[in-house]
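Just so you know, all these numbers are worked out from the coordinates, no wet-lab data involved. Treat the numbers as computed from the prediction; the structure is a model and nothing was measured. Cβ atoms are built from the backbone, for glycine too; each structure is taken alone.
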Structure I
Amino acid sequence: MSLNIQRFTFLIVAFLLGVLYLIFGYYHFSQQEKTASAILRAINSQMLETSYHLSKDIKSINDIATVRAMLDRIASNSDFIESIFIHDENEVLLTTDPFRRKTISTNLLFSNGLSAYEKLEKIEAVEEEIRFYEGKRANSLKLTFVLDKEEISQYFSKRKSKFLVYFGFLPIFILIFIWLLLRHFVVKPLEMLRQFAYYQSEVPKAFYLRELEIIRYSMVQTFQRLESEKKELYDMARTDLLSGLANRNALKEYVERLIANSARDNKEFALLFLDLDNFKDINDSLGHNVGDELLKKISSMISEAVRSNDFVARVGGDEFVIIVEKYHSIVELSAIVERIQKYLAQTWVIQTYPVNIGSSVGIAFYPKDGDSLVSLMKNSDIAMYEAKNNGRARYHFFTEELNKRVQDSIALDKEMRKALVEKEYQLYYQPKVNIKTGAIVGVEALIRWISPSGVITPDIFIPLAEENGFIVELGDWVVKEAIRQQRIWREKNIDVIISINVSAKQLLEENFIRDFKNMLVQNRVEPSKIDIEITEYLFLQNSDKNSQILRELHDFGVTISLDDFGTGYSSLSYLKRFPIDNLKIDKAFIDDCESVEGSVFVETIVKMGQTLNMKVVAEGVEIKEQFEYLKAIGCDQYQGYYFAKPLNSDDFEALFLKQKQTVNAI
């Protein structure tokens, strides 16, 4: 249970009041007892003194009357003695009170277990014996002091009243005064500080107590600083530090308000998702400092290109969102997008480097394409990627057909990742055959997805794996499985080189070479029995780093094959720069070898490869005429359905042993 300041202070005051009353009560009863004891001692002392004088003055019974004046004087001078009388047990012989004729019991005076105050309160009289001699005969009488009960009661009542005044009411007044002082100078200021700390609505005025004023001043300064920092953090949380544009948080707040207003007014607005084309290449080639400066200038240019009532936010590295509210038609909206793309398509000079960059834009509409920021962002992102797929530097509107295609890709992504866990992938091996001898000299490892619903061909899932990065994980599995299979075949005396397709993303992984070498060592596989197949696309990405990686693999003993030669970015400079051992002619050229132009092209590749000390492998050989043509022009190896389709490991082993026997027999 928690207490507030006022209640806590009240409890302290009440506790002090209680302690004071206990102290004052103890003092009152102690003084009362001491006073009663003093009164009893005074009465007893007076009585003993009187008894002594009477014993001296009385010589006989007849002398009793002579002491009346003394007794009257004693009775009148004593506040607590009502009357005095002398008796002989049976008869009152002399009294100062003419109405008293009977004796009074005085046994209470000697009662044990009673306090002095209780004795004084309960006894009515005290007595003492008077001894005197008549001649030689000893006589005794009783001297009795009758207490004035009313006077004694009034005396203690007056003392009690004074005690209540001085020690009862006065502490109350003092404590009330202290309470009021504490309440005004401590409790109320502390309560104001509590309210200020909790609500921060009204700044308290200066306090009288220096310590509290120091606390108040410190709190005011602290809250002012916190408010300033809060505002600064609020702005920082909604501003992109690099570009100065709104960030994702500010975009979320803006779109939520805009959706509420648009829903009420039954209006639409457009969300444009803009992504810079090939920005990563600029970062990688020129450095991040150049990329950051380019982003700053582009951010400024986008702000200038849009209208004053449009909203711009940077939501990622090179990703921007533009909200366009008021437009009369799709034509006007398209003109806005084209103007932005035109502004960005200029040549930018960044730190003396001329940079050309384009942009792809995806467009989604509220409420047709989404009723929340999440759905609008997702659908405009889908449309943006469609613009990139259509050739970049374009814009594309979101459609349901496009969304379905994307959703299918998402489902395929989940399934192919799950397939790796559930071991649904298999490697098939297509033989590479020496054209001159007819012997199988190698195989190309080809991945197949054997799902419960049937076989899914690589052309369906490999492009998606390349796009979402899963190709790295999938490629690692292919490498491990192919090396493991090579070890198994070596143990069975099946001597073939296994070609493994490695993607650019996989090859550029930080630990690829280390892991690749470790797998060869662990399986005791000769590097010369492994061939790495790459595509010409690799030449466009980090060419210096790629060249270094390929050269390290080549020096280790692994051969390098250039797959699909002639279909991509072929250049003699690449063949000179990179350590290529084998050129693979794409199936499209083999299919066209019957034409004059096609045959000249294939023959040129074969001669060029052999001149460069490279072996040339023809892919997709399906008919005898193609085989005869390749043999005639001196091609080194071929692969294709003419010899064998891709086979699983068991079927290949059977084919290899059968073909080996045939070749040996010849």
Structure II
Amino acid sequence: MFKPCRLAARLAACVAAFMLGAGAMPPARAADAVEPPVAADPLPAVVVTGRGAPAVPEAASQGSVTARSLSARPLLRAADVLESVPGLVVTQHSGDGKANQYFLRGFNLDHGTDFATWVAGMPVNQPTHAHGQGYTDLNFLIPELIERIDYRKGPYRAEDGDFASAGSARISLRDALAQPFAQIGLGAWGHRRAVLAGSGSPQPDSRLLGALELQRDDGPWDNPQGLRRVNGLLSWSAGHAGQGARVMAMAYQSRWQATDQVPQRALDAGLIGRFGAIDPSDGGDALRQSLSAQWWRADDAGSLQGSVYLIRSRLNLFSNFTYALDDPVNGDQFLQRDERLTAGGQLARVWSAQMMGLPARHALGVQWREDRIRVGLFDTRLRETLGTVRDDRVRQGALGVYGESRVEWLPWLSTTAGLRADRADWRVDASLPQNGGHAATARVSPRLSAALGPWAHTEFFAHWGRGFHSNDGRGVTMRVDPLTGASVTPVSGLVPTTGREIGLRAQWLPGWRTTLALWQLRIGSELVFVGDAGITEPSRPSTREGVEWGQRWQPRPWLVLEADLAWSRARFDADGDAGTRVPGSVSRVGSASVSVRELGPWSASLQWRHIGPRPLTEDGSQRAAGFSLVNTRLSWRLDRRIEWVLDGFNLANRQANDIEYQYVSRLRGEAAAVDDRHLHPMTPRTWRLGLRLTI
């Protein structure tokens, strides 16, 4: 049962623990992520078209991040834009060409499971993926083209389906630029980046936008990663906020060498340096191409919006995490290959109508998607294939239908009730015939929310909702372990989750906004497909709960101070032999920033981020230490056309780790396997200088 009083009592303890563990600095939140409390508004559009203002928040844990706010943030990688979502952490455990690691609300989200991400109306999460369920690779993003990010946490809105139990982010892109620009950037370790973008109006009331990004980066690694990345975008749009359409084509390609996590004992013995690699042949290549269309129409009653998309993607990823544990002669390197064609779309109608004589707003929507996938796992040595573990073809379909109604019962009370129905089916043609077949499942997810106020510039919110995440389709039909030949039980296709939350948003003083949320999320079973081994491992039910507290103060038009603190507790419900801790669950996250905006020709920001300790084993005997980082951005506009930008990362040069794991491995020459800590070091202090020319 959700116990807000118990969580409230823990708030003081977690704040004290946070201060003792990280120093007496205020927690933080991202710029423009807190909006003032307002009365209930019409339901936000389902399809993010890149036009219009962000939706008015309906929860303490909901908000929008504007392009202006993002422009003040130094970005080490493209996916770091998601760190503008309060409490979300982005790291990496391998080469920068693959998807990042994400942490939020007590989850190690791996590469995207349980956090749904959309870009320009297209889903980014990839189900039944070779490297992890819900794989979310944002390397195809050009950050300068982002218009805003709308985020939510928890499974409380009916339009959010698969992978959205912890939250969701919808990234909308610009459809036009005020002026074309050319941008170049230089940095340490061979970092080079160039962006060229511009737009025009070939016909009245239409816009054409094009952009190209080129990047190369060797990183601080002893084995240079040799990252080569190319991004392109071309879009055409017409119309206005009331009626219009948009067509967009995007293309991305990259290749890289990877320095994966390395064992602590190799560092202690001096076998490799801090930035060394055990297997220098690790790495990969990736490709993504997409074509999408969106359209919208508004009338006096409401709006109709829709989108369709076609995405082609490919990933070849060579990794070696256990070195010589399974094969002392050839080593344990393996190739994960994923090739897919994804097609889908969504359609939603939002309208106003009376309900029992009361003002009401309703929404009906349908979402569909089909993935045709070839997914495989192969034993390799120096990227040469030695054998096949499995090589499967999967056809996966998903259909979701939902409805939602918001009723304003009183000037200070409104409720939103929603119902979502989802069906998923998998057709697996497996290299091992016993693991093939057809499976289908369905799930109904009700949601209910209430908003009270405002009173004294304060609104209160309460939410309850059922959600789910899907499992890898190969695990749904698998009956034989492809490694051992042992019999296994197929896993559930859709795993239920239940979330609860109470919170407030307030503006008690001019220019100061605050939010507070207490939340809980229960998962029926943390079933995870282990792509590194090619099997599905079910785990116990779990419960996560926590507190989030955000502040934003703008004492002057040119000065913004922000703070955010997120504390969480993650435990397995059943007390197993190994313990109840959920490995990888971060207990606290904090950030703080000071931004000076356009003070004459100058703009600057100083950002502090803290990540607390996290257990590496279920008994809690092994833990990763917490750490704090400071990043900065300084920009100087020489004139109307020329702007210099200096970014600094890890200014204190902390020797922290982006990721840590505890597992068994064996190095060449070792007589037996060793249970050890494995880590991927964080990028040391580095500077990047950029020049932007407005054409």
**OP:** Name the one structure among I, II that helix-only ellipticity at 222 nm (-39500 (n - 2.57) for each DSSP H run of 4 or more, over all residues; to 500) of -1500 was derived from.
**Re:** II
**OP:** Identify the structure, out of I, II, from whose coordinates volume of the Cα convex hull per residue in Å³ was calculated to give 149.
**Re:** II
Subject >> Highest-scoring label, criterion being mean count of other Cβ atoms within 10 Å over residues 254-261, among I, II >> reply: II
Original post:
A value of 0.00 was derived for FRET efficiency 1/(1 + (r/R0)^6) of positions 486 and 646 (r between Cβ atoms, R0 = 25 Å, to 0.05); which structure in I, II was it taken from?
Top reply: II
Subject >> Value 16.6, calculated as mean projected area of the Cα convex hull in nm², for residues 198-373 alone, assigned to which of I, II >> reply: II
Original post:
When relative contact order in percent (Cα under 8 Å, 6 or more apart) is calculated, the result is 7; to which of the structures I, II does this value belong?
Top reply: I
